[in-house]
Structure I
Amino acid sequence: MAATPPRPSAVECDPRVELRALPGVPLIRPGDDLLKLVQQGLSRAEWSLRDGDILVVTSKAFSRSEGRYVDLTTVKVSAAAQALGDEIGKDPRLVELILRESVSISRKAPGVLIVRHRLGFIGANASIDCSNSVPPNAASDSGPWALLLPESPDRSAEDLRRRLSEATGARLGIVVSDSLGRPFRFGTVGAAVGVAGLPALWDRRGEPDLFGRILEQTITALADQVAAAADLVAGQAAEGRPFVVVRGLKFPVGEHSAQELLRPTNQDLYA
């Protein structure tokens, strides 16, 4: 039987991909317009967006602008959260928020709570962050504070992509990045929790390898790769670089979502 002929790739990657973190971004406050902050960052960097650019935005940037702060002292703890918190040694108030943001528990152990987030991915603590999570002008006697993921990262990404494309005339992609761990490796990597404009997956099946063998299984998590690359320059501590432009990819701009990356639960060995 003849091999499947190679298909023209919908995505191309220049070997000289460029990453540029936009400088001088202030601490984002509830109600801030991210479009204006991106435009100001581009002006400071003396950069203009062009077709094929991807703007990677940390999930925290959207969460802060959308006011997703929670003062843990205001959280009403359920009996289930109290029992689970006592069992694994976690603050029951944080456990309550994790359960509210999740649809199921994947794994639990002392100090560890892995859940399936309401957005569909598996992660620790429902990606609720307690670092760099104090809102501006918070009272000194308030908190401790937690910061939830955006309500809908895909929707937030698409709204910003549309407005930024209208403002610049460029056909763009947006990736909302967050730090996720993996069950079989130490450390976290940047991953896409929201996508707009660019394909989340790069299907390379049907292309030849170096020796002419036709690829049969190769599907690349393009949005995750972009998020991980941007994470190198965005940083994880006090860098304050929530916007990174990735340049060097060509892709068909269309309607896409981070949901494309999620493995169905009946195929997920780590659920």
Structure II
Amino acid sequence: MATKSPNRLELFALDDFPMVTERDNIGALILEACTKNDFPLQDDDIVIIAQKVISKAEGRLVELKDVKPSVRANFLAEKTDKDPRLVELILQESNEVVKQRDIILIVEQKLGIVMANAGIDQSNVDQKEPSALLLPLHPDQSARNVRQHIANQTGKDVGVIINDSIGRAWRWGTVGHAIGVSGVPSLWDRRGDKDLYDKALEITEVGTADEIAAAGSLMMGQASEGRPVVIMRGLHMPKVDEGLKPLLRPKEKDLFR
């Protein structure tokens, strides 16, 4: 693991990234965009990818007309003022409903992430019919696939993070967080490192993948920017492939459930 934080980082958002459709090869599109932007990848770069393009490429777009709501979905839809078909998708994509209040459904999504609406989104989706975009089924594997394609085509060993936006229980506003990780430590355990006064840190663990995802999200934007891929340069971390799991707090240690 890196011994200390870097004193300089560079972030580069790839412009003119194409609209993604089902079965597109995201790794190939990234390399094409790097060529167009005259920004060749280097070893240790970290490629931050918006979840939406991964989900679109993997065919996770669902037309609501094809969804039949259950009795429970209809009940929760009435309580939350949501489309019952959307609520049905949320339930199908979740392990459990953690909290229901007003218009919000907080669930444990099947990936183990506690979030609103199972991460299902209807923004930045071309909707000829009312549709919803689900999270990737296996985002860690999606990240590995992109990383492997880049390695095969360029010989460069990069990290890959798939990011999404999440709300926080104690603050307004969304921030980027990691849902898929490859080639980057998700969690940086700094316990035992010394502070400025030579005192050993006792509890400090840094959510490295989430901090990287948030930095990328700031450049991607949330509206019409059309920049779903950001390259981070200057953060040199061990090339581990432990995925997202180290970031997820076990339920028995969750003080709010």
Structure III
Amino acid sequence: MRIAFFTNRDLYGCMVLNLLQPVLSQHEVWIGYSERVGGNPTTSLPMLDVLRFHEQTLPYEILFPKLEAARLATGTWLTFNQLILQNNWQATAIQSLAQPGLLPAVQTFAPDLCISVRFGKIFKDHWLKIARHGILNLHSGLLPEYRGVLATFWTLLQQRSEYGCTLHWIDDNSIDTGLTIETIRLPIMPGKSLFSHIASLYEPGVEAIGRAIKLIASGQSLPSIEQQGTPQYFSYPQADDCQRFLLQGGHIIDYADYTALVNRFGS
């Protein structure tokens, strides 16, 4: 199949590409990537700045360039650029889905399937019909209870006993509303950080994507159902939300977990 894969250029997006690479290597792949998830928050919050530094600045501006300059590929995983080069994937930076030439380029690629994981733009109108089989999205929250951004943060803030991710179709202009294919539920890990909870979503999430790709490639349809539950939509946290999270004992980075994940790229 021809697969157009849309992701965000952050540590999780690179993690997903590494985990999914054995499946993607069996297909022709085009990569489109954004630089942030969600719109620009109205204020800079120290808690979210710390998270963003570890998700993007540290790996992409400090660690990955050093590994690439030294031509190191000693870890289990490759950097974003190393993955692109090794697999001969075409990759395009996406500032806007309306940027000149983007839609025609993807139409020329003629994807059979689009897959979105952490992609920072909203598919609408012509994009919804660009792939023969449609657009799959892995949402890092349980749907429909946690639509929107930073679903894991909101789940932890509400002190729920479980969190998870949802593989679903994007089939209209709304956000996180499409038919559900698979829901992955995980127990909250007491004492673990926001980063560790988010990172733990993607291995089972990628396994769900892999199963979906194999079914579609074999000519089978994916069992899909309407979302069950009470819909809620969440945007960026405000300062008081972050303060409540910290007062409840929440923390952003577990450095043992973070180091273990980063070391998979080489040390």
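Readers should treat all values here as calculations from the given coordinates under stated rules, not as data from a laboratory. Everything numeric here is computed off the predicted structure, so don't read it as measured data. Cβ atoms are built from the backbone, for glycine too; each structure is taken alone.
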- [ ] Using the calculated result 50, 31, 14 for Cα extents along the principal axes in Å, for residues 101-164 alone, pick out the matching structure from I, II, III.
- [x] II
Open item on the list: Suppose distance in nm of label points 7 Å out along Cα→Cβ at positions 61 and 245 works out to 2.0; of I, II, III, which structure was it derived from?
Closed with: III
